[in-house]
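Values quoted throughout were computed directly from the atomic coordinates according to the rules given, and no laboratory measurement underlies them. Only a predicted model underlies this, so the values are computations on that prediction, with no experimental measurement involved.
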Structure P
Amino acid sequence: MTSSMVEIIFKGKRVALHRRALGKYIYVTEPSHLPKSHREYLEWTPERIAKWVGTVGLNTAALVTEIMNSKTHVEQGYRACLGVMRLAKSYPAERMENAARRALSCNAVSTHIKILPKQGGSLF
């Protein structure tokens, strides 16, 4: 590491060289160094997620917004948001909305969200 560069060496060979980010709590990610599954998240933006979630309902939108806002970096919430999107493909909007409302009321935005089977007429 120098005042302007960071060099990563593995088994005697350089595997990466980056310009050093100056300042406290600054993160720099080189997309080509990410696994393929993580690079796919870079295709998403808060705007793209918000556009999708707007098609489900206000509670689901609030849940996804809260998930992203609860993270230091909004991208850290993408995986959870994509999980909510996968659920929405399998369940009607009404059930998604009820599950999202319940998660928000319990402040359960950083936990695993699951749609429970219908029992006794409940939509949760």
Structure Q
Amino acid sequence: MTLVDTSSWIQFLRRGGDTAVKQRVRDMLKDGSVVTCPVVLGELWMGAGSVQDRQDVQELQDVVPCLPFEHATWELSYQLAQVCRLRGRPVPVSDLIIADCAFFHGAMIDAEDKHLATLEDYRSLVTP
């Protein structure tokens, strides 16, 4: 199971997006291993400017399973925020919550975002 981040979805959906990212996401979609979360969907909806963009995001929302947030999921995000703070590596809250959701549910993360790579380094330091 892989949570595909907004940064990868943008490349996948963009006409001139990175071909390697497009193929990677396409392969995961084919094998059914892709999941999303409410924050990724929210970010995609925020960027959906055209009718085609909105149709693409709606189709993604209809087809890709969405991992739920629960109280314990949020508790993990607080742990992760403290790890980032103590290591002097603050990250945007949206990336923190996306990573936390993946960690909580045992999902890998596919991202083109350096903050999520940093957070992946901290996976073993928090306990779901």
Structure R
Amino acid sequence: MPTPLRAIKQISVNARDLPRAVDFYRDRLGIRHLFDAPPQMSFFDCGGMRLLVGGAEKKELDHPSSILYFEVDDIVAAHGELKARGVVFRDEPHVTRLSDREIWLTFFDDTEGNVLALTSEIARR
């Protein structure tokens, strides 16, 4: 019987300029910094999931990441707050309405060319 996979423990995002990337994730996005592993890794806590921001270990691993979706309670407020901190968004918050909920999204880039997003789900009454 195969070993079952559990929750995702860590996600890695490539950074070519680590100090610039740390500033973005810690100071602009406000994600809690956990620790550094010099010379090329920095770790953050995203609600119990660890985010590794650092240099690619091998050339074939040096590419932009998958899209990370950060959950927020109030997407309009989070969008405004992050814009005030210098985050440049690709779009305004927009909604997809499903029968039981609304899924709100807005996309932005980090300083390393990775696409990130904010998301908020609201139950429909």
At a computed 100 (volume of the Cα convex hull per residue in Å³), which of P, Q, R: Q
Among P, Q, R, which structure scores highest (criterion: relative contact order in percent (Cα under 8 Å, 6 or more apart)): Q
Which of P, Q, R yields -19500 [helix-only ellipticity at 222 nm (-39500 (n - 2.57) for each DSSP H run of 4 or more, over all residues; to 500), calculated]: Q
